[in-house]
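Undergrad: Right after this note come the structures.
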Structure P
Amino acid sequence: MTQQPAITYRTESDSMGDKQIPSTVYYGIQTLRAVENFPISGIKPLSTYVDACVLIKKAAAIVNGKLGCIPEDISQALIEAADEVLAGNLRDQFVVDVYQAGAGTSHHMNVNEVLSNRALEIMGDQKGNYKRVSPNDHVNYGQSTNDVIPTAIRIGGLLALEKTLFPALSGAIAALDKKAVEFQDIVKSGRTHLQDAVPIRLGETFRAWAQILREHTARIATASGDLTSLGLGGSAAGTGLNTHPEYCEKVAQILAELIGKPLKPAPHLMAAMQSMAPFVNVSGALRNLAQDCVKMSHDLRLMDSGPKTGFKEIQLPPVQPGSSIMPGKYNPVMAEMTSMVCFQVMGYDSAIALAAQAGQLELNVMMPLIAYNLIHSIEILGNTISALTTKCLEKIEAKGDRCLAYAEGSLALVTALNTHIGYLNAAAVAKESLETGKSLRQIVLERGLMNAEDLAKVLDLEKMSAMPISSANA
């Protein structure tokens, strides 16, 4: 048996005393205390959230180095350490549970300690020699958890939207638009209250969904504009204590360059640090999208129901066997998964709303919950919509004959007769059809309410299901 090398330790100290830290790790004493204090969920910080925090530290190191607030060699080492993390290194060193100390101090110090210790190595020194590169005095110069974390939530949200959700929505819209064209000539029965309604085009159903997603994209983009106003530079309570006079403007400028977004200092730093309204706004827009995605996924399942005893107007692509006991069964699993994820997003939104109102005085201590829920909502929604698009929407097939049969057999066709024979006569025709099984056409002719030629024109399904042309969809 191969003998495992003995674990070695270094001693680190903080205001509470000393602790032994494994010599191989890059986090330090405050991170270790947090790991010991919060064995809650086993969920570690999201990668996007780590990116956001490290980008802030990189921007701060650049600005503080140029302003002479920290030595230039330390600034350069911190920049290099940040770049390594942003490239994907040391990700296993961010270890604090998402449910942790209020405001996010534990995660914040985890970031500070990792960058400090990696910078020490870059400078040829030993991890833990904080007299040379301090997590607090150098990495965190001019900063506080109280302004870093709300800024990180903003940056993380913007990164997640750009990387995950907006591309997913764009892909889904394109797929739905394509199906709208493909299915445009297929007439089907409309349904309201889950009862027969006037005929519609299958293509217009898909075109409507595409438009709904376009509108949600615009709403979310508008809401995300709130995330570009930063309270970074407010320090502990929004007054900018211990920051260089030029720091606030310059750090926002550098961050804007790093992520390619029009970031700017908030008009009032204290307000930006206290209010969680921007996150509530974005989360609400996500919840709104999730609600319509649930409706769309449920519609897909209904239209695919069967194959023998349901609607079966469309065929969703089978992606896996649907039953452990019923052979040959395939379920609409991508649509089912979509609903589950959307329910989770709605739950996260409720938690964000509760956390946002729970701040007191100069600080909202519930920010770790908001950070995880908001960024995670964006990412799981984006991943879900992408998967739904590629494994379902792009491969949907129409059952044209089934659609037409339902449309032709619908009692709701009688609606088109209203302006020709009157509402009460039309209702009587519908009632007789339902009781006798005779067609609407047969009953109208038998009652002498219309001649055959005029009736054929009125009951023309193609004409009845055509969408009006407006300036918006011309």
Structure Q
Amino acid sequence: MKILLISSNIAMTPYPIYPLGVSMITAALTASGHEVRQFDFLQQKNSMDALGQDIKRFGPELIGISVRNIDNVNLMNEQYYIEIVKNIVKKIREVSNVKVILGGAGFSLIPDLILKETGADYGIIGEGESLIVNFVNNAAKGIYPKKRLIMSKARLSGIKITSAKYDEQLMEYYLHSGNIASIQTKRGCTHKCVYCSYPILEGSKIRQRDPGSVVDDIELLDNRYNAKYIFFVDSVFNDDKGAYLEVIKEMIRRKINIPWTGFFKPQGLNDENIKLMKQSGLVAAEIGSDAACDVTLQKLGKGFSFHNIVECNNLLVKHGIAASHYFMFGGPGETKQTVFEGIENIKSLKSCVAFIFMGIRILPNTSLARIAIKENILSSDEGMLKPIYYISPSIDKDWLEKTLTESFSKIRHCIFPPDAADNSLRVLHKLGYSGTLWDLLIPGKNTTRKRRHAAK
């Protein structure tokens, strides 16, 4: 079958991310003998006309839409993305009568409501590689499932999570929007953060891809696409079992050194493994610190203290690794006292960048949703499709916003609201500077940035 896969994501904060999920689904369908074309809504400047023209040219027999995010989880500048998906489905209906199937991480969080809201025909919940292949193979025979929502409790083993089939035109666009290419080394999250959906989406056990295959992907991105920066999209890169070190050691064995970053937890790092990662190209680490004092860290279900955050930050600084932290104020247990303590704690961190959020987006089936229901912030029958944010009943929303604004407005490396620096960083990307670029905000850091040769 001829299949058009659409990435509906338009989020560019803190930088554009290549639609890896769509390319992994493309790989699975292509391996099964189907012809697949990828369409990226962001690359096409959010143009419905471009989408319509592409559908007419390609003539797909089935169309899939990837829903990466429901919204931007930023209370200070809310953006709701399901309306975009709804309009994409509407445009498809205008130019084609083929079936439309939804999938992706965002879709899997609230599948029934998103399917109803958008008017698509079917939806796949969870990992899509095997489910979409079965769906398409049956569709080729004119067989469609009776139920509109399709899911399986079985998850792919790590070695069955294959490489993405990167699209050359899409890769060129994303490399010229920051030179950052995406790779996944594993799925699953063993942590129990009260607000997080990763264990729901990917399971609570680590499923590690073959390290050799991961490094094959890195070599492909480096040699074929001339990628200058790698972003490991794992929910937590430095997992407790040390699976990440197998990838690092394979990179070193092959003498690969390419700048890279990923999401880290502020535990389990030491001089030895940071030296190894730096040898392979680690230049920046995005730390899921999440709360800024011990009381709120505990209430969020974090297994570490603020002292651990400080130790992690100092260790990274010692080795010349740029560090950014993500903090959320207003979570369970937050009081005026913890807010003031958290502000001072963040200010005490040396040589790093802090992105500061107010409120926590409540997602279905999380512990935070149950807490919110218990505290009458949320009703038990609330769908949560439109963003609802948790702010502790102990503090006033307006007071919190005023306090955070006054505390961080004159501190360049403490970013509140969290998207306050986006426009400046985006301009640098357009000028041809590569990488995450938030490290340019680090006080006193002498960061050398090279412009891409092709950017003019």
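Please treat every number below as a calculation from the coordinates, not as lab data. Please read all numbers here as calculations on a predicted model, not as lab measurements. Cβ atoms are built from the backbone, for glycine too; each structure is taken alone.
Undergrad: As an exercise: distance in nm of label points 7 Å out along Cα→Cβ at positions 376 and 400, calculated from one structure in P, Q, equals 1.8. Which structure is it?
TA: On the way: P: 4.7; Q: 1.8.
Structure of origin is Q.
Undergrad: Also: Given 4.4 as the derived value for distance in nm of label points 7 Å out along Cα→Cβ at positions 160 and 392, which of the supplied structures P, Q does it correspond to? Intermediate values should be presented prior to the final figure.
TA: Numbers: P: 2.1; Q: 4.4.
The correct label is Q.
Undergrad: Okay, next question. Which structure, out of P, Q, was relative contact order in percent (Cα under 8 Å, 6 or more apart) derived from, given a value of 13? Spell out each step's value before the answer.
TA: Values: P: 16; Q: 13.
Going label by label, the one that fits is Q.
Undergrad: Further question: Taking distance in nm of label points 7 Å out along Cα→Cβ at positions 40 and 360 for each of P, Q, which is largest? Display every interim value, and only then the final one.
TA: On the way: P: 1.7; Q: 3.3.
Comparing P, Q, the top value of distance in nm of label points 7 Å out along Cα→Cβ at positions 40 and 360 belongs to Q.
Undergrad: Quick check: 1.7 is what I get for distance in nm of label points 7 Å out along Cα→Cβ at positions 240 and 256, calculated from one of P, Q. Which structure matches? Please report the intermediate quantities before stating the final value.
TA: Values: P: 1.7; Q: 2.8.
Here the read-out was taken from P.
Undergrad: Also, I was wondering about something else. Of the structures labelled P, Q, one was used to calculate Cα extents along the principal axes in Å, giving 62, 55, 42. Name it. Spell out each step's value before the answer.
TA: Numbers: P: 100, 63, 35; Q: 62, 55, 42.
It was calculated from structure Q.
Undergrad: Match the computed value 17.1 of mean count of other Cβ atoms within 10 Å over residues 368-375 to one of the structures P, Q, and report its label.
TA: Traced to structure Q.
Undergrad: Upon calculation of helix-only ellipticity at 222 nm (-39500 (n - 2.57) for each DSSP H run of 4 or more, over all residues; to 500) from the atomic coordinates, which of the structures P, Q produces -18000? Spell out each step's value before the answer.
TA: Numbers: P: -18000; Q: -11000.
The correct label is P.
Undergrad: Quick check on the output: 30, 13, 6 is semi-axes √(5λ) of the Cα gyration tensor in Å, for residues 192-231 alone, derived from one of P, Q. Which one produced it? Display every interim value, and only then the final one.
TA: On the way: P: 36, 11, 4; Q: 30, 13, 6.
Structure Q accounts for this read-out.
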